[in-house]
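These are the structures, in structure tokens.
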Structure P
């Protein structure tokens, strides 16, 4: 793994289009399992009502990664890294930034969830200190499963 030089910062309204585009491109792999409307700048703006996005930008100020932190659920969602730049430490740095935010907010633990068919993500989150909770959840509307799947929930203690 080669670390790419990126800056992690809080996303703002100027990033909403780029976040939506990146999330749609990054989650393309799930389209054969899940039917849901694509992200838009408006849906990203709606997310901001309940949390915030951390973004990774490269030296040319291009958005190359993002992650959504949901305050009420005390969870991290929508980790997305430009597909051509995956396995270069960007996702790990975004997760560390999200966890630092959660710690500073006083969260005793943080949760992540992912589509059960994305079995490679189990190992990814294990390597970052997350453990399965044994909990599985149905997909939240407006998402709809095309093939049988559910959300796998993992958590990590922060204090």
Structure Q
């Protein structure tokens, strides 16, 4: 998951489309307005990312134009990626401890996440069999991991 902070990270094609003015607006309008059972809907996309269906439906109902604008603003502010121009400024590990959560990602993505963790001096913990929306998918698994880390901080 930390791979998005790596300078070699490239956004997937869907994000490139969201970054395109007009195209992104239409994509999110379609997503917002689709029936929850439609694969294009916010609900279906969230379920595919690991969010339990009941929670995905709640979020899907809340997806309005303001949320779409926030999504587009984020992706459009991160061109070509989140760390553009900042990686070279990281000369040493951060003063504060950090934790990078590792998901079952492709090898290249995991390697970038590991490099980010190493560069920042962060610890890593593997979250096996969880998806992009791990916090909603299995809070009973992730909460103890986070609580252990937080309780270890000074």
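Kindly point out which one of P, Q the value 98 was derived from, the read-out being volume of the Cα convex hull per residue in Å³, for residues 42-89 alone.
Values: P: 89; Q: 98.
Answer for the origin of the read-out: Q.
A value of -15000 was computed for helix-only ellipticity at 222 nm (-39500 (n - 2.57) for each DSSP H run of 4 or more, over all residues; to 500); which of P, Q is the source structure?
Numbers: P: -7500; Q: -15000.
It must be structure Q, since only it matches.
Given a value of 17.2, 49 for Rg and Dmax of the Cα atoms in Å, point me to the structure among P, Q it was derived from. Walk me through the numbers on the way to the answer.
Details: P: 14.9, 42; Q: 17.2, 49.
Label of the originating structure: Q.
Assuming 24 is relative contact order in percent (Cα under 8 Å, 6 or more apart) as calculated from a single structure, say which of P, Q it is. Please report the intermediate quantities before stating the final value.
Working: P: 24; Q: 30.
Checking each candidate, the match is P.
Computed from the coordinates by the stated procedures, all read-outs in this text should not be read as laboratory data. Please read these numbers as outputs of a predicted model, since none were measured by experiment.
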